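Asker: I've put the structures underneath this note.
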Structure P
Amino acid sequence: MSHEVHRMSAPKKVSVAIVTVSTSRYERKMRGEDYTDESGDILMNGMLAKDYEVVCRELIGDGIEQVRSALIVLLNRSDVDVIIFCGGTGITKSDTTIEAVEPYLEKRLDGFAEIFRILSYQKVGSAAMLSRAIAGVARKKLVVCIPGSPDAARTAVDVLVDELPHIVYMAKS
């Protein structure tokens, strides 16, 4: 079947979980202090603008255990089609989102990362190579990991929103 036929068969409803990975914001939250999550807001608003349902929004600290725990919970939820992790994808010692998520991916969508980095390169130049953004399928759900910056969130929305129903349909097939 062609991608046009797949798109016609795709679900109209897509359920999204957004997980922001940021130790500094998480610690402020745990202390009861004010914090912002601009990137999470951009992702949520981008999904809602396409009439997708945001069924879960979380803020967690960096660390393989926290990311993996959040991933497993979301993979077990029947009301989640797409899981987006925002943050922890760089190259510092504390950036472990990729290491936490990658072992669970059954199929990788390398094209997402390629397109994401091309668009990032157009905005930030060669610094785009520092992004380890990835996407793939785990347990019939799309899992996406992107950098934590607002620009990265906007880029991810631009790349993903029109294809999500198609990707969800294919992941569940």
Structure Q
Amino acid sequence: MPGRRGGVITVFDAAEVSILRSLVSQILGLIEPGETGDDPLERALGIGSSEQSTDPVLARLFPSAYEDHEQSAEFRRYTEATLRDGKRADAQTMLDSAEPGRVELTQEQAQAWMRALNDVRLALGTRLEVTEEVHDEIAEMPEDDPRYPAYVTYDWLTYLQDTLVRALW
């Protein structure tokens, strides 16, 4: 997987690209721009809502920075819009560069892929209620279990992210 000049080269088949594109597109749908206040200055500065989402996936993608609710709300108000922008940019980089066949990623693209894969894994892992015993669960899970495809996909994403991390460092 290591490539030239610090980048990464990999090969995907059409089905793998389809899965990646589908999952990353779902993340884009989840992390649409956050709500901003009615104040034009706040909108221009990207100052958003201070409330944590009740959606468990969004709460996992944008966790509280502090245990104290007021501190966490204040931090979220000034940072979440920028975090959302970054996550959307990473996901879009992945969508723009995921192709069947040989894929050459620059160092910057590979890092965006790593962050986007992390977001996809966090979202899927939250929905599946993944625990540290996930590999044991998959090994013991019958292939006709309705959860099996999702768990195998989670495992594959973990492999991709691990391989990418190793290629970059």
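What follows is calculated from the coordinates using simple rules that are stated; it is not laboratory data. No experiment lies behind these values; they were computed from the predicted model shown.
Asker: Of structures P, Q, which gives 0.95 when Rg/Rh (Cα atoms, Kirkwood Rh) is computed from the coordinates?
Answerer: P
Asker: On to the next question. One of P, Q was used to calculate helix-only ellipticity at 222 nm (-39500 (n - 2.57) for each DSSP H run of 4 or more, over all residues; to 500), giving -13500; which?
Answerer: Comparing all candidates, it corresponds to P.
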